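Nothing in this text is a laboratory measurement; each read-out follows from the coordinates by a stated rule. Remember, it's a predicted structure, so these values are computed and weren't measured experimentally. Cβ atoms are built from the backbone, for glycine too; each structure is taken alone.
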Structure I
């Protein structure tokens, strides 16, 4: 007879649950603050805020997001007036991405909100426990590239 697994002892299950918790906290806080933005859209804006003129493939790589679906994320940001896409002079198939003035302003406001909600994601942990978990998660992510 096969042994029954306890899902609460499986890292993959717990990571998925924590990701669901993180997404829920992010969406609730964004809505409460009057922003219509997903965590992936925020990651794109934040990445462009650090290095504008990147192409879609570079942004996807930096945020560890699927290259095939990043175009839809960019398109929605463009429709919201937060990002512009301009053809790349060197590669006609690629587009350079830049934040609009509205995108820069919104990113500045979002950064404060996103920093504040981080504690809510791990609200059951002490500061020491949260710091330890963060360190371990970074280690685990680095080990897989």
Structure II
């Protein structure tokens, strides 16, 4: 399976996400860029999740229907013409990191999926439901992991 290169100007893979992007900061989404999207991709989906959350994997951001010709998102850009889903906080769009005070740094997996056809994901889908759709249908993906601790 082909790989998509996913990066951020705000943090590198497996480094700390600046507080600006956290729920207790400015709560704006970080800038992301990507390359290597296969020509046959009909749409992209972007997922950010925290598998270290006390209640189980927590969805911080899910966008489906992103134009595969788009090469990234600017800071705070959360709706690039696709469908913005509710996050684990019950809000539309980006909901920044907010691990419990005193926890070790949590990992935030940003995953970009290239899909061969439009997908249907329930609006308030759990992480398992999202993976059930996207993991099965993807033709390529890329992952960027950020860390955050309060």
- Origin of the derived value 2.7 (distance in nm of label points 7 Å out along Cα→Cβ at positions 15 and 47; candidates I, II): II
- Query: If mean count of other Cβ atoms within 10 Å over residues 7-14 is computed to be 15.6, which of I, II is the source?
  - Reply: II
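Ranked on distance in nm of label points 7 Å out along Cα→Cβ at positions 103 and 127, which label among I, II comes first with the largest value? Numbers along the way, then the final one.
Details: I: 3.6; II: 0.9.
Ranking I, II on distance in nm of label points 7 Å out along Cα→Cβ at positions 103 and 127, first place is I.
Here FRET efficiency 1/(1 + (r/R0)^6) of positions 87 and 111 (r between Cβ atoms, R0 = 30 Å, to 0.05) has been calculated and equals 1.00, so which of I, II was it run on?
Working: I: 0.55; II: 1.00.
Label of the originating structure: II.
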- Item | Origin of the value 57, where percent of Cα pairs over 20 Å apart was derived from one of I, II | I
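Could you tell me which structure in I, II was used to calculate relative contact order in percent (Cα under 8 Å, 6 or more apart) as 21? Let's see the in-between values first.
Working: I: 21; II: 32.
Source structure: I.
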- Message: Quick check on the output: -21000 is helix-only ellipticity at 222 nm (-39500 (n - 2.57) for each DSSP H run of 4 or more, over all residues; to 500), derived from one of I, II. Which one produced it?
- Response: I
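Work out which structure the value 1.1 belongs to, where distance in nm of label points 7 Å out along Cα→Cβ at positions 119 and 135 was derived from one of I, II.
Details: I: 2.1; II: 1.1.
Of the options listed, only II reproduces it.
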